[in-house]
Every structure is written in C-alpha cells, then in structure tokens.
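**Student:** Below you'll find a set of structures to go through.
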Structure 1
Amino acid sequence: MNLTKQTTTDRNLTLMKSITALISNLLQMKTNHLRQDALEAIAKVRALVEREFSILRQREPRLLRQALNEAEAIAWQTGFPQLVFPSLALEKARAVATWESRQRTMRQQPSGTPGE
C-alpha cells in the first residue's frame, strides 16, 4: 500500500469515528430530551389523578401514592411510559378507591350483622 492510500484510509477512519461520535452524542441528547418530556407528562398526569381522587388522597394517601408508583414503574417498563401511565394510573387509583369504599362500608356496619 502506498503512502497516499494509507493517508486517505487513515483520514476516512478518523472521519468515520468523528461522525459516529457526533451521531452518538445527538442520539443521547434526543434520548435525554424525550425522557425529560416523558417525566413531565407523567408528573402532570399524576397531579391530575391525585386531584381527581382528592378525597382518597386525604383518607389513604399512602395507598394512592403506592398505586401511582406501581403504575409508573410498569409504564416505564413498556418503553412508552407517557402513553401507558394515564390509563394504568386511573385503573389503579379506581381499584384503591373501590377497596377503600368497601372497607369504610364494613367499618360502618353494626358488629352483629355480618355483610348482608
């Protein structure tokens, strides 16, 4: 191989490495931006669900928080958290609300009558 070909090959290799590094950096920046957007969207939905279930948040704050945390964890595992979280969060919040309502009803029943 002559010197000109070697120099051209070295330049091409250096150029390819630079392009690869640039693309990698751009992808990382885009990924970080998308992740931040997803975090913001999830936070907004979480606040909306907490507002919608404000009575439950007063009565059972720990359970509601746990339900929303579980929904968020599952949503992140899908790769599309901002799409999955809203419906999953509502489903889990409704389940906690139903449970809390049954518990409150059972506590209010006179002790002599098992669930009629």
Structure 2
Amino acid sequence: MEYLSLQNIGLVTGFLLMLIGLYGALTNRNILRIIVAFTIFNAGLNLVIVALAYLKDHVAPIIDKTTGTAHLSAQFVDPVPQALVLTSIVIGVGVTGVMLTYALRMFKTHHSLDINDYKATKW
C-alpha cells in the first residue's frame, strides 16, 4: 500500500482543499464567503508545499548528539520549503486581515456583502 503514504495523503488533501477554495471563490457572491474560500485555498497550497518537501525517515536539520556528523545531508530534510510555508502563513493572515477590512468598509458604505451590488470602481 505504497499509494497510502503520508506524502500522497498530504498531496491529495492539499489539492482537494485548493479545489474547494477555488470553487468557493468562483461560485459565491458573498464577499465573506469568497474570503474564506481564499483562506482555504491558501491552506491547501501550504499543505501541498509541505507534502512535496516530505522525505521519509529523514530528520529536521538540527545537529546534536543523536544525528552525529557523518552523512548529514543524506539524513536531513530541506528546511527551505518549511520556511516558505511559515512565511506564506504570515502573509496569508495579513492578506486575510486586509480583505476583511475592505469587506467591512464596503459593508459600511453600501450595506451589502453581495458583489453584484458593487458597480462603481471608486468608493
């Protein structure tokens, strides 16, 4: 049952989350639901990046007594994808905050969250 490896489960789950987020962003007319859909898409993308960087039987790149110093590169996982995902999470939270702020501002000015009600391109 090699197809049920942790990496494959992470990839499939991540791609499913991306598809759900994309579907939600394209089919919903409510701004808050679109923001949630983008957040789900972002979580799926992060999961795909982590799943692609997963290497079975490898450890974190921390040198201590248990790892030793022989063949370090062969037993360590690449830390760059993990750092990219952490950066992506921080940026995603910031972008979500900005989108929610714009949604609140649009609701205060137009009293609606339906994107079909916004015809003007200026405030």
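**Student:** If distance in nm of label points 7 Å out along Cα→Cβ at positions 36 and 84 is calculated from each of 1, 2, which structure is the one that comes out at 3.0?
**Tutor:** The read-out was computed on structure 2.
**Student:** Related question: Any idea which of 1, 2 comes out highest on distance in nm of label points 7 Å out along Cα→Cβ at positions 28 and 60?
**Tutor:** Between 1, 2, the highest calculated value is found for 1.
**Student:** Kindly point out which one of 1, 2 the value 4, 17, 21, 18, 14, 11, 7, 5, 2, 1 was derived from, the read-out being P(r) over Cα pairs in 5 Å bins from 0, in percent, for residues 44-99 alone.
**Tutor:** Matching structure: 2.
**Student:** When Cα extents along the principal axes in Å is calculated, the result is 101, 24, 18; to which of the structures 1, 2 does this value belong?
**Tutor:** For Cα extents along the principal axes in Å, the value 101, 24, 18 is produced by structure 1.
**Student:** Additional query: Suppose you compute helix-only ellipticity at 222 nm (-39500 (n - 2.57) for each DSSP H run of 4 or more, over all residues; to 500) for every structure in 1, 2: which one lands on -31000?
**Tutor:** 1
**Student:** If you don't mind, there's one more thing I want to ask. Starting from the value 23: which structure in 1, 2 was relative contact order in percent (Cα under 8 Å, 6 or more apart) calculated from?
**Tutor:** 1
**Student:** I've got another one for you. Which of the displayed structures (1, 2) returns the greatest value of distance in nm of label points 7 Å out along Cα→Cβ at positions 52 and 108 on calculation?
**Tutor:** 2
Each value in this text was obtained by applying a stated rule to the coordinates, not by laboratory testing. Since the structure is predicted, the reported quantities are computational estimates derived from the model, not experimental observations. Cβ atoms are built from the backbone, for glycine too; each structure is taken alone.
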